[in-house]
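Structures incoming, each one as structure tokens.
Please treat every number below as a calculation from the coordinates, not as lab data. These figures come from a predicted structure and were not determined experimentally. Cβ atoms are built from the backbone, for glycine too; each structure is taken alone.
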Structure 1
Amino acid sequence: MSELDDAFTSAQARVKTLASAPPPKTLLSLYALFKQASKGDASGKRPGMLDVRGRAKFDAWKERAGMSSDDAKTAYVKLVDELLAK
């Protein structure tokens, strides 16, 4: 594993130690960056109107289309570091 992969794995564990849940917009960013880093660009159909949560998550992930896995991992680690510093 590379240093970036180690930092990404560590950030996934560290984010679970937050004293309180981040705001919903930040949670969506964490989700989208994680998915982009681990799965690549969003695929499949956009959830329907009644699935508000699923739709928001899909849209947040879709906004990261074209971002490389390494860039997404770096952004995820940076965001986790910022949240833990607060």
Structure 2
Amino acid sequence: MSFGDFMGLVAAMGGVVGIVALFSQAYQRRLEHKERIAELRAQGSTAPAPAERSAEVEKLEHRIRVLERIATDKTTALASQIEDLRTPVN
């Protein structure tokens, strides 16, 4: 084996080591990403119960209906209806 062959082998092995390092870094980032997704899903399990969500959806639908009526109705009661909407919804 000549010196040129030896240097070619060293360069090839260096390339293989570099490629393995890149793949291992990408795999590590993928694992971190999956872990973060699992954490977010675990935090999301504290979502409100379906009954609470349903009540909230009903309130929002009512507000949308009122807003649609206000947008299409040009009567003098418009200002009072807008003021009624400004009251906080709990």
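As an exercise: distance in nm of label points 7 Å out along Cα→Cβ at positions 5 and 77, calculated from one structure in 1, 2, equals 1.3. Which structure is it?
The read-out was computed on structure 1.
Which one of 1, 2 has Kirkwood radius over Cα pairs in Å, as calculated from the coordinates, equal to 13.4?
Clearly, the read-out refers to 1.
Given a value of -28500 for helix-only ellipticity at 222 nm (-39500 (n - 2.57) for each DSSP H run of 4 or more, over all residues; to 500), calculated from one of 1, 2, which structure does it belong to?
So the calculation was done on 2.
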